[in-house]
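Take a look at the structures listed below.
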Structure 1
Amino acid sequence: MSVIDHHPDLAVAEFGQIMVMERTTLLRTLKPLLVEDLIFKTKRKGQRSHTFNLTAAGTARLKQAAPLWRAAQEAFTIEVGLTRSAELLARNLEVVKISST
């Protein structure tokens, strides 16, 4: 939801690139958010692709979740240590870079 919040009117292909997910997996992941009315999809004029945006309920849920996410990230960093946490993030970014080529 954070990606949608930061990139309004995000097309499926662009969303997949950002999330490093293929289309089918991405759409299956988004389905519960659509069902809960946290996001909505629209079609771009003259195109077949859909775009995604947050609903008001989605924006509220994201604001509610943000401090919990930060707390979880902080707890993880404390548990594994700052150096190891940074190493893991760097490795994840390497994987993303490799998958994008």
Structure 2
Amino acid sequence: MRQERAELGVADIVVVTVGRNGAIGRTRTGEFFAVSALAVAVHQVQGAGSAFSTALIHALSQGAAAEQAAAFACRAGSLWCSRTPHGPLSTLADLQPHYPG
């Protein structure tokens, strides 16, 4: 996330997931943040990025700050990984204890 890229002004937030280590990000205003994932027993990883992205977009659309939204998204990705491949999908109610705000 080099300064030159930030100066392009094409995004309000850039977030990079780092697996079990959570995610790192930077806002347009230059705020850096790092958030942790939940420690879970991993049963699947395919789809974790989709769960993360969906939760990030949802939290941002609800007015969460970038770091709060990324933390919520990490929780969503973690919960996804804790589910068995043919088990039930996580719901917003499953994530409610981790919801920002």
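To which of 1, 2 does the computed value -22000 (helix-only ellipticity at 222 nm (-39500 (n - 2.57) for each DSSP H run of 4 or more, over all residues; to 500)) belong?
Working: 1: -22000; 2: -11000.
Of the options listed, only 1 reproduces it.
Which structure, out of 1, 2, was distance in nm of label points 7 Å out along Cα→Cβ at positions 30 and 46 calculated from, if the result is 4.4?
On the way: 1: 2.2; 2: 4.4.
Corresponding structure: 2.
Check the numbers for relative contact order in percent (Cα under 8 Å, 6 or more apart) across 1, 2 and tell me which is largest.
Values: 1: 28; 2: 25.
That would be structure 1.
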Query raised in the report: From which structure (1, 2) was Cα Rg over 2.2 N^0.38 Å calculated, if the value obtained is 1.09?
Result: 2
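Quick one: FRET efficiency 1/(1 + (r/R0)^6) of positions 22 and 54 (r between Cβ atoms, R0 = 25 Å, to 0.05) came out at 0.90 when computed from one of 1, 2, so which one is it? Before the final figure, lay out each step's value.
Details: 1: 0.65; 2: 0.90.
Only structure 2 yields this read-out.
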**Report entry** Entry that produces 3.8 once distance in nm of label points 7 Å out along Cα→Cβ at positions 70 and 86 is calculated, selected from 1, 2
**Finding:** 2
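Here, each number is a calculation from the coordinates, and none is a lab measurement. Since the structure is predicted, the reported quantities are computational estimates derived from the model, not experimental observations. Cβ atoms are built from the backbone, for glycine too; each structure is taken alone.
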